[in-house]
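Listed after this line are the structures, all set down as structure tokens.
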Structure I
Amino acid sequence: MFAEVKLDVNARGSAPNRTDVVQLNADLLGVEDRPTEYLASVRFHGLIRESERAAAEPFVEIWNLSKQKAGNEGWLLAGIQQVS
């Protein structure tokens, strides 16, 4: 994965990478109570613009988060699913 991201960054050159979030909505899909942690899935959807003059385009992602029951740590990102 690192090699793939590195290729993308190298191909971009010195041009800045910019993403404008035009609209953002979130829906809690569910929370699972496991013996040592909580797992949550959140569906984010809305509109983003990848370049200054481009039209905003829809996106949908599901973020999976985890939180340990013991300790004071917050929620951690466990994975992102791109929905097409």
Structure II
Amino acid sequence: MNQQQLSQLSDNELLEEFRKIKPSPLIDAFLIGFLIGIIIFGIAVSAWGFTILIPLFLIYLFLKKSTRYESLKKELRERNLR
């Protein structure tokens, strides 16, 4: 969801979306570290392919979630809802 789509949401929809994707940094950091460990293991045993691609994609999703959370937070501040 980009900034333009966020500005089209109603206040209640925006608050609901904010509650739905609220990150838990400890769990996210653990999972990203675990996925990096899988990538290192895959490189060590020369298992290129899905052993490396799937964890990279999942790491990307975790990082994208945090940027989406920040844009939601910014929109909430602009509307004085938080």
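Nothing in this text is a laboratory measurement; each read-out follows from the coordinates by a stated rule. Keep in mind it's a predicted model, so treat the numbers as computed, not measured. Cβ atoms are built from the backbone, for glycine too; each structure is taken alone.
Figure out for me which of the structures I, II the number 1.16 belongs to, where Rg/Rh (Cα atoms, Kirkwood Rh) was derived from the coordinates. If you can, show how the numbers build up before the last one.
Details: I: 1.08; II: 1.16.
Structure of origin is II.
Across the set I, II, distance in nm of label points 7 Å out along Cα→Cβ at positions 18 and 50 reaches its highest value in structure II.
If we compute mean count of other Cβ atoms within 10 Å over residues 10-17 for structures I, II, which one ends up with the highest value?
Details: I: 7.2; II: 12.9.
Largest value of mean count of other Cβ atoms within 10 Å over residues 10-17: II.
A value of 22 was computed for relative contact order in percent (Cα under 8 Å, 6 or more apart); which of I, II is the source structure? Traced to structure I. Hey, helix-only ellipticity at 222 nm (-39500 (n - 2.57) for each DSSP H run of 4 or more, over all residues; to 500) derived from one of I, II reads -4000; which structure? Label of the source structure: I.
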